[in-house]
1. For distance in nm of label points 7 Å out along Cα→Cβ at positions 18 and 346, which of 1, 2, 3 scores largest?
2. Given that mean count of other Cβ atoms within 10 Å over residues 34-41, derived from a single structure, equals 26.5, which label among 1, 2, 3 identifies that structure?
Structure 1
Amino acid sequence: MTFQEAGGQGSGTSPALPPPALREPVERVRAGWISAVILANLGINAAFFGPLQVLLAQQSQYFDPVNKEAVLALATGCGAAVSLVANPVAGALSDRTISRFGRRVPWVLAGTVLAFTALLLLAGAPGIAVMVLGWCLVQAGCNGAYAAVTASIPDRVPTFQRGQVGGLAALGQTVGIVFGALLATLAGGFVLGYLYCAVFLLACALPFLFHGRSAPLDRADRPPFRWAAFLKGFYISPRRYPDFGWAWLTRFLVNLGNNLFTLYLFYFLQDAVDHPDPAAGVLVLTGIYAVAVMVTAVLGGPWSDKVGRRKPFVIASSATIATASVVVAFAQTWTAALVAAAVLGIGFGMFLAVDFALLTQVLPSAADRGKDLGVFNIANSSPQVIAPLLAAPIVLYLGGYSTLFLVSAVIGLLGAVFVVKIRGVR
């Protein structure tokens with residue numbers, strides 16, 4: 001690997017060369033490393049979305065058919081609350097980790113083992129309480145692993161290649177979503193579904209454990225640990241780092257709109273569309289969505305690298321995502337759902353690739369990449385907490401799915417508005 005001196009938004013130039021673990025990468029990463037990142041993202045997202053799209057809904061309905069929406073909201077909300085803490089804490093601790101494998105690999109290993117064990121616990125859960133506990137542990141493990149994998153990208157990938165790698169990482173995420181739905185559907189029930197997801201997660205994480213090494217952090221370069229400074233570091237001042245703040249808000253709004261769209265997809269197909277097999281319907285929609293994401297993520301990331309611009313791509317993708325919600329708000333049919341899945345995929349593929357590249361260019365500090373990306377990933381996980389709180393009363397008391405999808409569209413469009421505020425990236 002070749003590195004140059006690292007800097008971040010608002011940071012000055014140091015006359016001394018930073019230690020290898022903290023230098024800005026300048027050499028392109030190779031196919032083997034990129035493949036390991038793709039597979040890790042694939043496994044983590046399969047373990048996330050197999051349960052989120054199908055298995056938790058089936059299990060909630062099994063335990064309480066009358067109050068299935070509330071049970072699902074409880075499980076997903078509690079799990080997302082755990083992710084709010086697990087992701088930034090794991091990222092911050094990985095920044096300080098001393099290992100001959102680098103700072104990130106040990107956390108990918110630990111997170112994978114925890115999530116694997118928790119999925120087995122979910123498979124044998126005797127009731128709602130254990131189901132909620134199991135899902136919280138899955139969230140803790142997967143978020144710990146994901147924080148480390150994500151932080152490895154700015155550790156290893158030069159700025160001029162981040163759109164490409166961001167698009168390929170998004171490809172892994174998307175294929176993981178498809179595989180999660182596929183594993184859940186092929187299993188024929190939530191017990192086997194959880195087991196399939198657990199084995200798949202473990203298999204996909206293994207390549208990163210062998211290929212994900214990075215420059216290790218020397219003990220002399222690690223600052224002393226102080227609780228006050230550690231906890232204070234999770235607050236990144238939007239006044240001092242405004243571009244980071246606007247990027248965070250953009251990601252939060254787009255993800256909140258997306259979570260409102262997808263949270264009750266299984267029940268939407270079952271109760272509003274009257275689909276004869278909602279689980280199979282989710283799989284079909286996910287497949288269409290995934291194909292569209294893969295095309296726009298793989299093409300859009302390198303395109304933004306080539307033109308040297310990020311914001312126009314983020315604005316266009318946010319508006320496209322909102323359009324998908326409008327389609328099903330006014331036409332609750334299977335045909336409309338198919339169209340919406342394609343439109344959502346087109347927008348979200350571009351967003352995943354380019355918005356991530358944009359973010360890595362506004363990180364405050366090379367020494368805190370894991371922590372800062374963990375804080376940013378709260379913009380991914382906090383909507384999972386908020387979405388059930390908004391969605392359940394909207395569906396049950398405030399107009400049903402039409403209102404839910406319109407709210408999703410409006411919130412997503414705000415993401416396109418606020419990205420304009422970012423000044424340090426074109």
Structure 2
Amino acid sequence: MRLIKNGNVLTSQGIVKKDILFDEQEIIKIEENIQADAEIIDASGLTVIPGLVDVHVHLREPGYTQKETIHTGTLAAAHGGFTTIFCMPNVIPYPDDVQTIQMYVEKINQDAVVHVHPYACITKEEASKEVVDMKAIKERFGIRWFSDDGVGVSTAEVMAQAMETARGNDCMIVAHTEDMSYRKPGACVHDSEVNRQKGWLGIPSACESAQLIRDLQLSQQIGNAYHACHISAKESVEALKEYKEKGADVTGEVTAHHLLLEDQDVQGTNWKMNPPLRSHEDRMALIEGLENGSLDMIANDHAPHTKEEKDRPMDKAPFGIVSLETSFPLLYTEFVKKQKRWTLAQLVNWMSGAPAKRFGLEKIGAIEVGYRPDLVLVDLAHESVIDASQFLSKGKNTPFDGWKVYGAIRETIVGSKTVWKG
């Protein structure tokens with residue numbers, strides 16, 4: 001057994017001075033001055049929060065281990081305070097059948113230091129043609145989340161078939177929406193005047209929102225669970241709000257970088273992501289959408305690339321940034337400490353409780369007796385400077401290098417085991 005003493009614990013009753021006793025399976029007690037025969041973890045001056053949950057991570061393995069591996073990606077997650085992550089299926093070979101997923105799951109179990117839930121593809125090889133055997137995959141592995149992230153499902157007919165299959169098997173469709181008819185070759189940033197002046201070809205908001213609206217219409221008709229990835233545009237926020245009000249079983253996520261940055265901030269390829277950083281109006285709509293419930297959670301879309309790839313010209317470099325190790329301190333600093341717009345409890349709920357609940361994870365996302373002992377010790381008062389060279393991720397591609405932040409992760413505990421300690 002282990003015992004956290006002297007910490008400020010974030011509970012459903014607020015932040016309280018309590019001790020936490022736990023074993024490998026669960027939290028046993030949350031009380032003042034617990035006395036027990038256990039290993040002591042001194043949390044003096046620290047705040048204890050539930051382990052964070054990220055439903056959108058690219059671990060790159062198998063197929064792209066020069067960018068990231070399951071081991072380095074999950075170390076980065078632990079460094080950032082994440083104890084549970086969901087990894088996207090755009091790897092090689094694609095996890096689109098039982099045989100391939102078997103190898104994938106074995107590698108995850110061998111190398112991961114945090115809980116990892118793999119997505120399976122919606123369609124074979126993410127080609128938008130043949131829907132995978134969701135029933136067999138769910139029965140064999142318990143995987144009930146399906147995504148073709150990286151591309152949108154191109155036709156309404158195939159998406160409708162996927163949604164019908166998902167509904168029949170109590171599974172969730174998790175969709176990257178992108179209608180490529182709106183995106184010209186070489187487009188790399190938001191379609192706005194500030195980017196046109198820099199000579200960059202833009203991606204309009206409709207590239208995201210048009211396919212999202214198609215999916216929301218289908219989901220409402222079919223009645224399946226649907227989750228929208230990395231929402232970036234105000235039109236998408238409005239569409240999610242509309243279909244929630246109509247009773248559709250739909251949710252959406254927003255990334256830290258879309259909450260913090262906009263088109264005028266773009267300086268080079270480390271600001272290039274898909275969907276792109278959009279206008280100030282879009283960014284405000286995302287913040288307000290999270291606050292009013294149109295959006296449901298914060299995810300990272302952690303997307304590591306090599307330096308050589310990101311050193312290419314703007315239109316040739318790959319989309320994406322790394323974010324597991326920076327999102328909590330960045331958001332805490334900006335919205336809790338500086339603006340005082342959110343409470344710590346709100347931020348942690350959007351990064352832990354809300355995704356755990358939506359994705360059906362039991363006994364995760366809060367600090368309560370009987371819950372899993374996935375805990376994070378944070379020094380909220382400590383100021384540091386983000387240094388990409390010190391990331392545990394293989395990827396160093398971030399626009400936040402050099403930013404001053406508060407909220408240093410001091411220790412990450414998964415299933416009672418310390419998997420990272422600063």
Structure 3
Amino acid sequence: MTSCGRADPSDRVSAGWVVRFALAWVGLYAGLFGPLQVLLPQQVAALAPTDKEAVLALVLGAGAACSLVANPLFGALSDRTRSRFGRRRPWIAVGFAGGAVAIALLAAAPAVPFLVIGWCAVQTLLNAPYAALSAAVPDEVPAAQRGTAAGYLGLALVVGVGAGTGLAVLGGVIATGYVLCALAALLCSLPYVLSGRHARDRPGTAWRWGEFLRGFWVNPARHPDFGWGFVTRFLVNLGNAIVLLYLFFFLSDVVGIADPASGVLVLTGVYSAAMLGSVVLAGTLSDRTGRRRVFVTTGALIMAGAAVLISVWPTWAGAVAAAVALGIGFGAYSAVDFALLTQVLPAAHDRGKDLGVLNIASSLPQVLAPAIAAPVVTGMGGYGALYLVAAAIEAAGAILVYRIRSVR
């Protein structure tokens with residue numbers, strides 16, 4: 001695709017670029033998921049033991065709301081940045097540095113309001129590199145190589161989630177876990193920030209606030225594939241967010257695990273190992289066959305099956321089996337979904353902003369998931385009903401992928 005004066009890249013990226021790029025994502029995911037899966041639930045349980053589900057929903061929902069605004073905003077700002085270091089690199093560097101400080105400061109939160117503020121700061125700051133790194137793919141990677149690149153991005157998710165969860169648990173003390181996650185995020189970003197090629201061109205248009213703000217609306221009637229891409233990503237991520245939201249409490253209260261933090265770590269390892277078996281393979285096969293939709297749909301349907309499994313088999317063995325299925329499904333889905341979405345962007349000079357808008361489809365479910373999950377768990381059927389709701393939502397997203405027409 002060529003749009004508004006900036007053509008898609010034609011030169012394949014090197015293995016070194018892929019490694020540095022993937023390592024930056026490892027740090028980003030470690031910084032987010034260590035707190036998300038282990039440290040925040042532990043801290044909430046200590047600060048508000050009698051109302052932990054609602055309080056955790058408040059903390060995560062507030063952080064996700066900040067992410068909702070920050071991702072497209074930072075993406076749009078990086079589109080318009082002039083710098084000797086490129087358009088994206090300054091936002092990556094500042095976001096990782098500030099995010100690491102915010103993660104470390106969470107360790108000192110003495111009460112729930114400070115926890116909310118701290119997690120909002122983490123989400124806001126780390127969305128700067130999230131947006132800029134996402135835009136680096138269409139900036140640097142040719143379309144025919146994006147499935148493979150997205151596969152390695154999915155691999156980075158596996159390693160990052162596992163590393164963040166492992167550091168959070170192995171730190172022993174909540175404060176130590178936060179510091180270790182912060183250090184992992186900062187150190188993993190350095191190879192990409194300090195070396196490698198970075199896009200430096202920018203559109204030659206003057207800054208206009210009205211145009212900047214109006215640009216965040218992408219008309220789905222004019223760009224239907226972009227609209228359907230948003231809808232399908234939103235539905236699949238909403239189902240996934242509902243499945244993962246109360247995993248810590250599900251293991252504690254339903255399965256009866258004495259040490260739910262270690263249980264989360266084990267399930268994360270199982271999930272990660274299963275995802276490793278599908279993520280790079282699906283991305284590579286997608287590039288070779290030139291097809292995207294079948295991999296996205298299949299992966300999302302497997303994820304829906306995992307939610308059904310944990311609903312009807314609420315035991316430790318059921319949780320392990322569901323983790324295997326979820327890892328395989330999410331690996332295939334995530335490896336190709338991102339590559340597909342980079343091919344439905346309306347304008348090349350707005351890649352960061354448009355991908356930021358699409359990333360709302362990943363962030364908004366984190367805001368809505370607590371609002372859906374909390375009443376279901378506490379008064380409308382419990383965890384079994386919750387996971388069936390998640391499965392139905394994911395299945396709807398899987399089917400609607402075929403409304404995207406411009407990508408096979």
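Rule-based calculations on the coordinates, nothing more; no lab input. Since this is a predicted model, take the numbers as computed values, not measurements. Cβ atoms are built from the backbone, for glycine too; each structure is taken alone.
1. 1
2. The correct label is 3.
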